[in-house]
Structure 1
Amino acid sequence: MIYFITGNVGKLREVQAVIPGVEGIELNLPEIQDSDAQKVIAEKIEAAARNNPGNFFVEDVSVHLDCLNGFPGPLIKWFLKSLGNQGIYELVNKHHNDTVVVKSAIGYYDGKEAHFFVGEIKGKVVSPRGESSFGWDPIFQPEGYEKTFAEMTLEEKNEISHRKMALMKFKEFLEKHG
């Protein structure tokens, strides 16, 4: 059994759509603040491994705004909390550069060592559209699409998302290594 450590049921549903049989567990893990997503993930794995033997994985999302030289990256949670979707859109709009890269970093602990998988998708920041329980989905429009993530169905989003790309790499690893 592989466990996904998350308190976000929306993320768990997305994961289970790609890797059926994954069980979710909620642990209160410390989350360091760093611009390197792999460091954030590695710290989460280390904290979880101290008290939870077995196979598990964690995930962290980064939003890299081109107009801010890649900021906020893994700090998106706090950026969103401070500015909100409308504030992020207005900031990006003032810089006249709406390009963004969204990354999902997965860290898997197999009981001995950590393995990392990253998926990314390019797009642009737009005026908020659609309803979503995922914070920045209303302002992210993937490259080549007319809808924001928030306007897409879960199935549409899962077909192209950064998380699915990382999960597919992870799934391939699991198939090769058991």
Structure 2
Amino acid sequence: MEKHVPTRNEALELLREFNKNESLLKHAYSVEGAMRYMAGKMGEDEEKWGIVGLVHDLDYERFPEQHCKKSREILEERGWPEEYIRAVVSHGWGICSDVEPKTNMEKTLYAIDELTGLITAAALVRPSKSVMDLEAKSVMKKWKDKSFAAGVNRSKSEGGGGRLGVELRELVADVIMGMRRVADKIGL
């Protein structure tokens, strides 16, 4: 089957086909926003990176025990390019995938995935409940409190930032900027 480069609308339809949970959809939009921001900053393809961010957890709601593996099957069946599929699968490296992030797109997705959750949690405890006035300094304070957003895998973001050659605080600031672009979609 010839590989088809997906559009954002196709990616969104696919995401919604497999995901109904509002918080999972908001997470997908958060990661998409951050990926688009990071792509722009690095001079990469914002559309491609955004689409990968949007569908990165495609299989999580329906197939949590087969996370990443099922995404590969679904995307292959639909003729998605291997570059997109590999990036999606690599975000679970060391957890549910043995595909190591190698490209900038893969390393970025790996680094920011969990970080969006911590930033969301940090925004929600603010009086504004918004990312629009959230600063990296505030998130870094929350970062050190291991009981805050305890489900967030901090080592993934630390290691991912290191793989990108980016300081954690800068990565946090960049992800906040990306999430601000989609603040209306994510309710922050």
Structure 3
Amino acid sequence: MNFSDFENLVKTRQSCRDFNDKPLEKEIVDKIVKTARLAPSACNSQPWKLYCVTDNEKAEEVRNALTDAGKNTFLKNAKAFIAVAEKIMPLKEDVLKRFSSNHFVKYDVGEMVAYVTLAAESLGVKSCIIGWINTENLAAALGLAPDEQCNIVIALGYSDIPVREKVRLKEEQVIKYL
């Protein structure tokens, strides 16, 4: 991949809030997560577990946890979900002396989620990162272990919506060369 290909991937990836009815093959979800799990993490701790929800009945349970109290109603046509459970993993001794064991987890999970969305986009699959969740209902639907918590889910599917122009702050507002 050259820079132009990557730049185009980043420019075309957008949060999808209008999934169509086209089915999403489990094999595609498998490709996405097998690639995303290669994301880097502090001390290679890999503080995540990916729950891939492709079964229609289970997807409905997850959808209910994500649309609780009228939120995220656009998920009605999402075909699959990747729920990212955080796990506190042991770090190297010298790192633990300077930081708590969960210091890097949010950063690591965030980077891995970016890998999920970019892998999905490269396969023509649209995504939306969901952070507004009924965590108790989601934990029950996924059968999370006691040492896991899930604060982020990626909805997946296909869409017919054209790519929107990205609206961002001006470069000089967010980039400073020293």
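Worth pointing out:
- Which of 1, 2, 3 yields 51, 45, 31 [Cα extents along the principal axes in Å, calculated]: 3
- Among 1, 2, 3, which structure scores highest (criterion: distance in nm of label points 7 Å out along Cα→Cβ at positions 78 and 150): 2
- Ranked by FRET efficiency 1/(1 + (r/R0)^6) of positions 38 and 70 (r between Cβ atoms, R0 = 30 Å, to 0.05), structures 1, 2, 3 are topped by 1, which has the highest value.
- Ranking 1, 2, 3 by relative contact order in percent (Cα under 8 Å, 6 or more apart), the structure that comes out highest: 3
- Label whose coordinates, when distance in nm of label points 7 Å out along Cα→Cβ at positions 86 and 126 is calculated, return 1.9 (choices 1, 2, 3): 1
Values quoted throughout were computed directly from the atomic coordinates according to the rules given, and no laboratory measurement underlies them. This structure is a prediction, so every number in the text was calculated from the model and none was measured. Cβ atoms are built from the backbone, for glycine too; each structure is taken alone.
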